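Structures incoming, each one as structure tokens.
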Structure 1
């Protein structure tokens with residue numbers, strides 16, 4: 001089904017960029033300049049918006065002519081391309097962006113034709129629906145789990161690998177006791193922050209530090 005893979009949604013938008021030859025700095029360059037200032041770690045606007053698996057914003061200048069038998073074609077304007085995989089459909093995810101990062105939405109999309117701003121959610125939703133195209137391919141690393149479930153799974157994977165490394169050769173009875181301690185401690189760890197490097201959690205069991 002387009003736009004959905006299990007519980008994960010794929011959203012793709014092509015938004016025409018304003019063209020004003022009277023400007024000293026064109027709208028597409030202003031978008032590029034702003035995007036270049038945004039952090040890409042846990043401080044990223046899309047890391048602050050819950051439910052974002054991946055997000056990509058690029059400016060598309062034109063389509064490339066690849067030769068025969070294709071026909072040479074050109075875009076009528078430059079486009080802002082926004083692609084994301086999320087835990088919610090368009091209305092739900094857009095509400096998340098609307099609530100979490102309206103200033104960034106305005107800073108980027110204010111350079112696009114027909115953008116209504118973030119003052120009215122219904123108008124913003126109608127605009128994004130008009131710019132949306134079907135998503136039929138998903139980023140390969142995105143599974144059928146939520147962002148929170150995925151982050152917790154990655155944290156567990158790393159912690160278990162470190163437990164195995166630091167407990168090799170241990171007597172079976174002691175290994176069992178310490179694994180039970182480890183497992184209980186693992187359940188109480190907070191979920192890692194989205195967008196950043198997976199932190200190395202220290203779990204102490206029977207005098208061993210991991």
Structure 2
């Protein structure tokens with residue numbers, strides 16, 4: 001079963017529709033029992049880091065997600081769903097994320113470029129070794145393909161080897177990470193047309 005985590009906000013319907021378009025049946029749920037049984041977990045995210053953590057804890061999903069990731073279930077985080085994997089965010093001081101990837105989430109500095117970073121931007125795919133020897137979510141995607149972004153905060157991993165793709169927006173930042181059974185992207189796959197669907201399909205095809 002493919003579980004799309006319902007924490008009250010997020011592009012839940014769009015992600016479910018994308019899965020259906022690709023021929024997969026996915027369930028939007030906040031059920032503890034269903035997420036415990038899921039073969040794959042997708043966390044699509046929009047909204048505030050701190051409020052998302054509080055809502056996950058309210059629904060008894062925060063520790064469950066951390067445990068399921070530790071158990072080895074395939075996990076895909078999208079946008080805020082990527083940020084929540086990290087230890088902390090400048091968006092919500094004092095509130096801890098899942099911490100399954102070491103590092104923090106920082107706000108883009110104010111300056112010449114508008115914040116939030118919004119619209120299409122190129123994605124630089126790193127060495128295929130970081131994507132599970134070429135069998136990860138960027139399989140079949142050309143380097144510097146365009147994906148759609150909407151975010152004011154970006155992830156800064158401590159371990160550079162987890163970075164599988166980066167994007168330049170005033171500063172080069174990690175726009176995708178992969179670590180064992182974890183995959184996450186800062187861009188919105190459900191808004192990124194053919195390239196986004198290909199990334200999503202690659203994840204759904206993973207064993």
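If helix-only ellipticity at 222 nm (-39500 (n - 2.57) for each DSSP H run of 4 or more, over all residues; to 500) is computed to be -7000, which of 1, 2 is the source? It must be structure 2, since only it matches.
1, 2: which one has distance in nm of label points 7 Å out along Cα→Cβ at positions 13 and 165, as calculated, at 4.1? Computed on structure 1.
Out of 1, 2, which has the highest value for distance in nm of label points 7 Å out along Cα→Cβ at positions 37 and 173?
1
Hey, percent of Cα pairs over 14 Å apart, for residues 109-196 alone derived from one of 1, 2 reads 62; which structure? The read-out was computed on structure 2. Supply the structure label, taken from 1, 2, corresponding to relative contact order in percent (Cα under 8 Å, 6 or more apart) with the calculated value 28. Answer for the origin of the read-out: 1. Identify the structure, out of 1, 2, from whose coordinates mean projected area of the Cα convex hull in nm² was calculated to give 10.1. Only one of 1, 2 returns 10.1 for mean projected area of the Cα convex hull in nm², namely 2. When distance in nm of label points 7 Å out along Cα→Cβ at positions 5 and 29 is calculated, the result is 3.8; to which of the structures 1, 2 does this value belong? Considering all the candidates, the number was obtained from 1.
Structures 1, 2 were compared on mean count of other Cβ atoms within 10 Å over residues 21-28, and the highest value belongs to 2.
Values quoted throughout were computed directly from the atomic coordinates according to the rules given, and no laboratory measurement underlies them. Just so you know, these numbers come straight off a predicted model, no measurement behind them. Cβ atoms are built from the backbone, for glycine too; each structure is taken alone.
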